[in-house]
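I've put the structures underneath this note.
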Structure 1
């Protein structure tokens, strides 16, 4: 069985390609390389012993995407291709709506014309906005607080509407919490362009000497140590969640949504201290003002995924920090260095 993986050269997409391969499913990568290195293909081959097929393309090119579906005879699409920086989305909203929403609508149109009726979508816990209650389950109201989150909401709605209109169509939205970690080989990990938007790569780059200090945005939240609390999940657990969801629903129709998280919240200081233990060094940090839109706590109720998909996160916080440090040590400036 072949599947087309959009954004398959990126952080989560590439790790999911490994999980698909290990499950006996053949991934074909479709990526425009706007935020990924072509060297990922070499790293994937070192890890799996297989050279995955790669198509250089953009999801906004409807004709090209349709040709890719027909050429590969893919039976499903795993959709990771998206712009993903929350702060940038508030500064460039039209770019985010054009790429993430319009691009996905073009892709869905191509899928219907090619009679490919299964999509597994990389959604986000940002669709929930500021939580009414914790932990957050899938029944929580949907109300994003930034353009990036709204792009995820809109794509989920479009998928639901396509499923309602087409009795053969199946869509899965996987709502991630905070993906971190790297492949334990140290050959593949997160390598953001420019200044990292997320905490873990910023800590890692500080530990390796690329950054001077970790800024803690807000130390007066109503949490145990005053810093924000989030649900961090290892990227390998996340990748396995995609495979579990697809295998569970590959003969089904309709729309399905699942949280993928650990259900455990860790503070910013927890993460810095855990990474210090992995790197065996102190990591400098300083307090900074809260950022607009940040919330005190956010963590998942992933009971639905456990009960329906027989999936749960298995890797620990030390696995997350150890694997990230191994990757960062091997490639301090990413794969292009």
Structure 2
């Protein structure tokens, strides 16, 4: 019988989001400030440490792992790590989040590596606006990666962070990406995880309700799809389109009640909620000689102290003044 971990709110935990690096070759303002200082290599978890953690968690009941960053393919030998992760008994799903600029040569191998699906960050279908947002000229390369993923039958989702006054005019063109391609086009409410450039009160964000309303004003009433258990996105279909649409209330936090995710940051901090301050320094424990049995017991203790939702997690943060990390260091 498969082990199942339950938190203090009786929510099963079976999904680990693992940041393998805080580095990225793009500089999207909502994720990474331009003056960010990257962690020295010794401050990152090494692959052996991450594999050990995944093995322990798989024995506890984690079945799904998403590899995030930063940009995962910035880190050397990432293909080795994915292959080794795929060998861990109990891990049945490996997913990947990428910006699509460095992954292109690896795409034909990804299915063999055990990748079940890919989330690709894409905040505009306008090359000039893409450059302004990312500080990169790699738009054509990203679009080529999309086609290559689909050609290799890799399940693909695109993630667009909707920023008021920046790329809201890209919402409707982005919907069209799924007209002839089997892509789940997802729109994400902007969050305050930008390394301190903006905080919650300064985000004039477009809510998920406004995003849906904007799409329906253009394409008519959307067909509601089944979201599935623990889904972060509300999913829809435009009549006649090959792909689908997802809207993620990341700022509104309406999905907290079914949250099945925990996070390990690139520097080795355990986060049991996206909005908490980090609840455990795993790296320090690993390098102090802790046993797997002891590590398991500490994990179980922390899982029984989870915040009910992102709002409660904020209230419990140790800082009197909320100071958010960058999304690149959190891992999404």
Structure 3
């Protein structure tokens, strides 16, 4: 009897261990997703949409837990991705290249975030005062230029244009500031040029005191300005949950880009940004950045920008992007699911 009792205790203990292991395995996968500015970066809007319409992201809280986290710029995401503080990083070409060459991360380009320079869409603007000291690009020498963070897409694009005109980094003063603060800094004379996002253009340009010196489209043409990067080991370890996430996220992107949802989409944008509605009328139109509805990044554009950055000295080392650093299998699986009504 004593032996039988011991066996029952052992069996119960092992069953409990198995149940505990099963429960841990079933816990939703943490998906901390970085973002910088919205509506260019859709992540915070998708999170709000999920609260209002949980049927659009039915796997959130079940197989994964989606958590948008704001960063000032893309280069700040490199150490966060290395430490697994975030699992998805929206990278510029420069930030991606530095993640590979400097941080030695084995990352993959997995999805589109936003593109600049698509015909008819927002071209990416660098703005100066009409009556200010900068009349031509050559006049930037000795002036103060605002940037959200060194190494970001807007920053690297600006430096490529300046290098083409023989202007080195040491020829001007860089002032790091959030995109939202840059218009006021330009108006107050604290800087001489800013990188203007469309959500901040309405009030500034309505004054008639400012004009666009050059655009990102003039620098690169079509640009895969920001794209999602993920660590290869994380993708391999969590593929089923990630396919669930990308299916839900793609469904949400389709919702935001559908004109029939525009009124509610703008209401979500106002709620998230706290910006006046008139400042956001551009969103989800051709006055906005281009968002690929199926999250497909322009890999050729990424390579073109990296090569140009290296050529003019903005980046120290070239990275050959495809095929090693590209994994589009998650969005391909998501698109197939949606096509079959999943």
When relative contact order in percent (Cα under 8 Å, 6 or more apart) is compared over structures 1, 2, 3, which one is greatest?
3
Per mean projected area of the Cα convex hull in nm², the highest-valued of structures 1, 2, 3:
3
Matching 3.2 (distance in nm of label points 7 Å out along Cα→Cβ at positions 167 and 279, computed) against labels 1, 2, 3 points to structure 2
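Readers should treat all values here as calculations from the given coordinates under stated rules, not as data from a laboratory. Bear in mind that the values here come from a model prediction, so they are computed numbers and not experimental data. Cβ atoms are built from the backbone, for glycine too; each structure is taken alone.
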